[in-house]
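Enquirer: Next up: some structures, all given as structure tokens.
Any read-out appearing in this document is the output of simple, stated calculations on the displayed coordinates, not a laboratory observation. This one's a predicted model, so the numbers in the text were calculated from it and none came from an experiment. Cβ atoms are built from the backbone, for glycine too; each structure is taken alone.
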Structure P
């Protein structure tokens, strides 16, 4: 008789067996979901309201952000009633001139995505080409992967993204960084949201040259320029936030400054407004320091017309003997 082959183990004693637990009873999906409960739970409206308060104008941008928030809220409700709710593509492109609020909106977007459970932290990691692209073979991949590692769980904001692509330079390593980004944006989109930013015309060329990137970016948001009235509203908001006020005639001087400054090179909208106020504060501080003696609270809060008119943008309006700028003048 042929003997059986293989290993034979001893039978387990009855008390070694654990009784099988019955399968849990799965409740059927609800027929309805309360939008108010989700809005209250996530408190998304607080972020949207702060976006309205803290950013002047930009109505089309704010409208688009509200639309994205609405989509994500409704997707959350669909999941609650058992409907298919695949995670939408959330990678974005922000186009516009410097100082038009792209970074600020990216931070607000991160807060919305966090509150709705699409990212783990309300965090934005900002970078440029220099952070992603190496200077020699084998240098780009670890640099790019390190930035991605820091950004996982949040939002990666790539400013002036078009500098990643330099087709005129065959030895450039930006293409390697783009390939890594492509892989991560598709395979790990549940871990990371990428926002590309820069000038509109250059970003259009960038996406045309990289169709793989373009197909992965679902939301293209254009940030319009501010006009002088909107820039004045921004300056008033900044002054109020810093506990300053305009002295008699200073607000008119600021408007005259902006009307000239917008025509100058390197104008950066909100950023230039902030810089101009910082320089006016510097001139005010120098004026009060030179004045000496007792300085009142009102003195410390007030920006005078001369604190603004000493800017070099008014140089051509001054007589030759008035040409020397005050200390700290622009």
Structure Q
């Protein structure tokens, strides 16, 4: 990549104020750079347009969209091209080299974006990444595939790129985008890129949390997943309370004594697990948590086993697992 020939005037104005030089207004020179160079391809105001009317992505909300560290690195030429076939794949299949700025100038541009290019529609995300689990990320990946995201966006599988190279790649999205922007974009992509191939998916808030959280983990080294089974409710779990939860929610299929002979078992195929024959006392808490919270299909078991996570409170799940481990020892 070649250095950008910046037509701005970063010069010193030397006059003495208390014996020290005063420098020219960097904010003004950065504004000039954006208006004279960046605006030749990107829009910084007006209404969102179809990509087929543009040369490059709209940046009128760039201050909300990108993480600062990544943006500076991108502007300084240290990141790969976001669009494998260029932004306008309908016109060319050639990768376009983005002009490169010095890191100092890139920092100034990023600061200018954060101050001037904000979108009032972007609010605090409903997704709390501090409570995001590995299982949710796995479910998010399933949703990503189920909702045809691979048709246009590439991710990585075993280190190899997979997916259609039509739109922006997403295998580093967790380092690139801000969570608040992702959440609003996912609500309706057409609000940002109308008539451009992005579609509004029929998706619940829970599934939206899973896929947004999943995308925010991509490329993030050692993402710290939340482990609910290590929290206070599990430290305070009570097997006797758990027996009541088991009676209310589990006996209908698994039977009052875990024999797999509840009234609901008659018409089920596969049949409910016979807890009385399983050494649940030896099962890891994380496995049992995922089984109860996300349902049988989440751990490769029967889809007839419901996901109880939105029905049974965390303390109830902790108590139930304590009951399972205390009562069923496979003896």
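Enquirer: Comparing mean projected area of the Cα convex hull in nm² across structures P, Q, which is largest? List each step's numbers first, then the result.
Expert: Details: P: 33.6; Q: 23.3.
Max of mean projected area of the Cα convex hull in nm²: P.
Enquirer: Shifting gears a bit: Assign the value 13.4, calculated as mean count of other Cβ atoms within 10 Å over residues 44-51, to the correct structure from P, Q.
Expert: Details: P: 16.0; Q: 13.4.
Clearly, the read-out refers to Q.
Enquirer: Looking at structures P, Q, which one was relative contact order in percent (Cα under 8 Å, 6 or more apart) calculated from, given that it came out as 14? Present the calculation step by step, with values, prior to reporting the outcome.
Expert: On the way: P: 18; Q: 14.
Value 14 for relative contact order in percent (Cα under 8 Å, 6 or more apart) corresponds to Q out of P, Q.
Enquirer: Comparing FRET efficiency 1/(1 + (r/R0)^6) of positions 188 and 268 (r between Cβ atoms, R0 = 35 Å, to 0.05) across P, Q, which is largest? All intermediate terms of the calculation are to be shown ahead of the outcome.
Expert: Working: P: 0.55; Q: 0.35.
Comparing P, Q by FRET efficiency 1/(1 + (r/R0)^6) of positions 188 and 268 (r between Cβ atoms, R0 = 35 Å, to 0.05), the maximum is at P.
Enquirer: So, one more: For Rg and Dmax of the Cα atoms in Å, for residues 116-259 alone, the calculated result is 19.9, 62, so let me know which of P, Q that is.
Expert: Numbers: P: 19.9, 62; Q: 19.4, 65.
Source structure: P.
Enquirer: Out of P, Q, choose the structure whose coordinates give helix-only ellipticity at 222 nm (-39500 (n - 2.57) for each DSSP H run of 4 or more, over all residues; to 500) equal to -14500 when calculated. Could you put the intermediate results ahead of the total?
Expert: On the way: P: -14500; Q: -10000.
Computed on structure P.
Enquirer: Okay, moving on. 18.8 is what came out when mean count of other Cβ atoms within 10 Å over residues 108-115 was calculated for one structure; which of P, Q is it?
Expert: Details: P: 21.8; Q: 18.8.
It was calculated from structure Q.
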